[in-house]
1. Output the label of whichever structure in 1, 2 has the greatest value of Rg/Rh (Cα atoms, Kirkwood Rh).
2. Given that distance in nm of label points 7 Å out along Cα→Cβ at positions 12 and 68, derived from a single structure, equals 2.5, which label among 1, 2 identifies that structure?
3. Taking 2.7 as the value of distance in nm of label points 7 Å out along Cα→Cβ at positions 28 and 52 derived from one of the structures shown (1, 2), identify that structure.
4. Tell me which of 1, 2 gives -18000 when you compute helix-only ellipticity at 222 nm (-39500 (n - 2.57) for each DSSP H run of 4 or more, over all residues; to 500).
5. Among 1, 2, considering only relative contact order in percent (Cα under 8 Å, 6 or more apart), which has the greatest calculated value?
Structure 1
Amino acid sequence: MEFREEVIKILIEKAAKMFNLDPATLGPETSFKDDLQCKSANIVQFTTALEDEYDIEVPYMEFNRKATFKEAADYIAELCDE
């Protein structure tokens, strides 16, 4: 699995659990704000999950600017030099 796909998979699994959604309804173009109505606390949960998975620090303010799972995956790939 390609690195970005792996990150998207983690985001999908986390979102499905947090919002009690069917993972099949989520994908790369899922929007944190438009589709999930994420609040600050939700964004923190996503960043924490990614920090734990990849042993990196994910700056909240920068991550919060990412609109979709794909944009977030691209950002995490940059942080991990992938």
Structure 2
Amino acid sequence: MADEKGCTPAQLALAWVLAQAEDIVPIPGTKRISYLEENLAALQVELTREDLNRIDTIAPKNVAAGTRYPEAGMRLVNV
């Protein structure tokens, strides 16, 4: 879908987050100016209602469940 939109997968993901609601803001991390510029270009990615429905079909909301890390990794969280 990113190829169809002429953007990177990261830009598509950021555009999707931006399309969720006006009070939801992505906070992408970056190490380089070039990545910052790439992230900012996500503002130019236009997602239609059809695009958003397609994404929701491919990756439905509330499907992911469970811990963020495997059990061994979770023991290290907030240590």
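Nothing in this text is a laboratory measurement; each read-out follows from the coordinates by a stated rule. None of the values given here were measured: they were computed from a predicted structure. Cβ atoms are built from the backbone, for glycine too; each structure is taken alone.
1. Working: 1: 0.91; 2: 1.05.
Ranking 1, 2 on Rg/Rh (Cα atoms, Kirkwood Rh), first place is 2.
2. Working: 1: 1.4; 2: 2.5.
Traced to structure 2.
3. Computed on structure 1.
4. On the way: 1: -18000; 2: -12500.
Considering all the candidates, the number was obtained from 1.
5. Structure 1 comes out on top.
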